[in-house]
Structure I
């Protein structure tokens with residue numbers, strides 16, 4: 001009995017078969033998203049699932065066996081799927097309460113177009129760093145910043161890139177975030193050693209990103225025409241909402257609960273309820289209307305064609321596109337992971353890395369590919385941490401460095417892939433695809449690039465043995481004759 005209700009033993013995929021499975025998924029997504037363009041991501045995922053199912057049949061898997069693997073994958077990601085629904089409800093609740101409109105109103109009064117981008121980047125970084133959640137940062141502070149950015153005349157792709165850059169920076173460096181905890185655990189490294197290793201590459205990337213947003217702020221914030229947009233937006237908001245600062249209480253409650261590490265979903269439920277109470281008491285919404293907003297989204301007609309799209313959003317139904325993408329991606333990722341396709345591919349390549357730079361590049365590429373294939377960064381963290389730690393031990397590199405690379409390849413790239421759970425969440429929350437804001441999500445692509453370049457130059461290399469520090473300056477250090485050093489557990 002193989003554990004799936006089938007007495008037939010399953011074969012392990014060969015390297016060629018594993019490559020065929022992965023390439024079929026990549027081909028399906030490229031065909032629908034980039035070649036046909038008008039075909040949805042869901043269809044690409046469905047085609048990929050058909051190809052992978054047929055390939056898996058050659059290994060002895062029946063459709064029912066694959067369904068079990070899909071169920072396990074979805075079951076492991078139940079929290080993330082519920083998170084989509086909760087965020088949809090929060091957005092609608094806070095719009096009805098006047099929470100987001102108030103933040104936009106006051107933000108437009110205090111923040112100039114020139115400093116908006118660097119200030120927003122720092123705000124998102126600090127929020128994610130203190131709360132430990134990039135998703136929560138995007139779904140709360142990010143929503144308000146989108147409204148402020150539109151009021152200031154900043155293009156949405158740039159604003160979204162700024163929000164994502166700040167959110168993933170804070171998430172990656174927060175000791176209370178799942179990301180460093182999970183990557184260090186899967187790699188068998190100490191959490192704070194991992195954070196120290198991360199700092200070596202995140203620091204230069206952070207300041208480069210900040211400088212780029214300062215530049216863009218001066219470029220897009222000097223247009224005097226923005227003043228009329230700001231005045232119109234503030235006037236419309238003041239005419240249609242009670243903007244007493246107390247309406248920002250729901251956001252304050254949620255941020256406080258996140259900081260004290262109160263469970264996420266209960267925290268979000270409290271935030272939704274507090275928003276409904278504020279909507280009824282301060283905005284004059286009826287109880288039935290306020291409750292229906294949670295499902296269908298907040299709706300208002302202010303008479304401004306510019307402001308209405310900013311306000312009319314949220315609701316559980318608005319997240320169903322995201323939910324379907326995540327559901328299908330997780331199902332496909334579960335098969336790719338649990339049948340062993342990705343494990344076979346990685347195992348076939350890992351021994352070929354002979355230098356610090358090439359091993360870093362391979363680990364980074366594997367993390368990115370796994371995230372793209374699984375549709376979920378967390379599964380990528382676990383797989384790559386487990387598969388690469390033996391090789392890092394053999395060449396004398398710290399497992400903390402492994403944890404850093406895995407997070408740079410997995411977390412940083414996830415939001416710009418619209419079929420991943422994070423990417424689909426961003427589409428539904430900010431209203432823009434990762435392909436559109438990717439050029440401005442500087443942290444997403446600069447972090448992996450800088451990390452690989454630094455290790456090729458002998459920088460940001462973390463050894464287990466201090467005697468190896470002298471060879472950090474060499475480009476492409478040959479590690480084939482390095483003694484084995486086992487990293488601390």
Structure II
């Protein structure tokens with residue numbers, strides 16, 4: 001069987017053969033590929049049972065992909081029942097465990113451990129009793145566990161190492177939700193989520209969340225479609241939580257109103273994510289008056305109904321430590337203050353998707369962001385300025401390449417011949433010591449567009465071109481592109497619907 005790593009040393013020093021030392025070394029490795037390289041280089045007899053089980057997972061293609069994706073965490077839900085016995089044997093090697101509690105989980109664990117009991121949830125309780133110190137994250141849909149109102153809170157309490165819990169509360173009995181929240185008081189991150197747009201009718205959450213918010217270890221709270229009353233009490237508890245660094249709110253207008261009426265600044269926050277569904281009049285005063293803007297490192301504001309969020313642009317000069325900015329599905333107008341704003345000294349990520357804005361607004365936002373010496377990733381989704389101002393955008397692209405930006409994504413930006421030429425001109429003769437990748441939506445590209453970009457790529461060093469949305473179903477076109485790749489000495493790969501092209505060096 002071919003392993004995912006092509007070349008490996010065949011022998012390792014015998015001094016690393018002690019199982020305890022090996023486990024420690026394996027846990028320190030950053031990727032499953034590195035782990036497999038190490039285990040492959042060792043004689044099989046030096047591997048104890050957990051290491052041998054991990055080696056089996058890594059040399060089985062289906063399970064290798066799972067281990068590689070989540071390493072060094074074991075994601076229980078990602079493994080099929082067929083591989084559960086091997087996974088259980090390998091668990092001592094993983095640094096942490098994440099779990100999705102499902103109705104069938106108990107039966108899978110019972111079969112994997114040969115448990116004979118038919119007591120509901122007994123196998124799950126036994127598993128969590130043994131591994132609770134390693135279980136760092138839990139995801140659960142309470143409506144799928146109607147018979148676990150007593151068992152599930154016990155399971156949560158047994159997860160003594162718990163960092164994060166995500167609870168889907170749709171159609172759940174309020175008493176079950178309350179018991180789950182009370183059992184999860186030791187977690188650091190709590191998410192209460194409802195799929196329904198009209199919200200889970202929770203009443204006042206303040207009595208349930210107040211103690212956790214005041215615990216000193218609550219770092220993140222996410223509420224989605226939770227139709228709580230206008231709760232000034234809960235708002236005060238959130239504002240007073242000195243450890244609460246991250247807050248995410250999606251369609252909770254009652255709480256947003258409560259936060260404004262409480263009139264207490266949320267000074268501990270460094271990450272704020274808001275999704276606004278209606279014309280929420282309290283969003284602007286909340287952001288403007290009750291957030292310490294100078295402390296925010298992450299700001300994400302999404303609008304479901306194309307709300308005017310121009311006021312967010314007006315706040316940018318005050319976001320002195322901002323690292324990540326995301327604006328989605330909103331209307332934006334030019335703000336004169338942005339032209340005179342100080343350069344953002346820490347901005348790493350700019351994501352502007354499906355926003356209605358004219359060229360002046362878009363270019364002023366790009367000009368502001370481009371001043372950051374830390375800028376790494378720029379994502380523009382359905383941005384009309386990319387097409388309407390090809391030369392100007394080409395200059396920005398060239399500037400980003402030369403300044404050290406690592407990734408630019410142009411998704412659903414309709415490009416014509418003039419745009420392709422401008423992008424190719426920006427790429428031509430680029431030389432990078434650290435990799436640079438440009439991701440384009442190639443759907444609808446003709447062969448001439450491919451050739452223009454590939455010829456530009458051939459003059460580069462350290463540059464990659466990723467094309468998504470292209471199936472290349474035409475065999476003749478596929479052969480022609482592969483011929484150009486060979487002719488230009490490019491490197492080429494294809495993963496699902498993504499084409500990967502790389503410069504010769």
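Points worth noting:
- Label whose coordinates, when mean projected area of the Cα convex hull in nm², for residues 76-163 alone is calculated, return 6.0 (choices I, II): I
- Source structure (of I, II) for mean count of other Cβ atoms within 10 Å over residues 324-331, computed value 19.2: II
- Entry that produces 69, 66, 43 once Cα extents along the principal axes in Å is calculated, selected from I, II: II
- Given 3.3 for distance in nm of label points 7 Å out along Cα→Cβ at positions 196 and 444, calculated: source structure among I, II: I
- Value 0.80, calculated as FRET efficiency 1/(1 + (r/R0)^6) of positions 132 and 396 (r between Cβ atoms, R0 = 41 Å, to 0.05), assigned to which of I, II: I
- Read-out helix-only ellipticity at 222 nm (-39500 (n - 2.57) for each DSSP H run of 4 or more, over all residues; to 500), computed value -22500, structure in I, II: I
- Among I, II, which structure scores highest (criterion: distance in nm of label points 7 Å out along Cα→Cβ at positions 124 and 236): II
- Computing relative contact order in percent (Cα under 8 Å, 6 or more apart) across structures I, II gives 5 for structure II.
- Computed 6.2 for mean projected area of the Cα convex hull in nm², for residues 260-363 alone - originating structure among I, II: II
Every number here is computed from the coordinates shown, using simple stated rules; none is lab data. In this text the structure is predicted, and so the values were computed from the model without any measurement. Cβ atoms are built from the backbone, for glycine too; each structure is taken alone.
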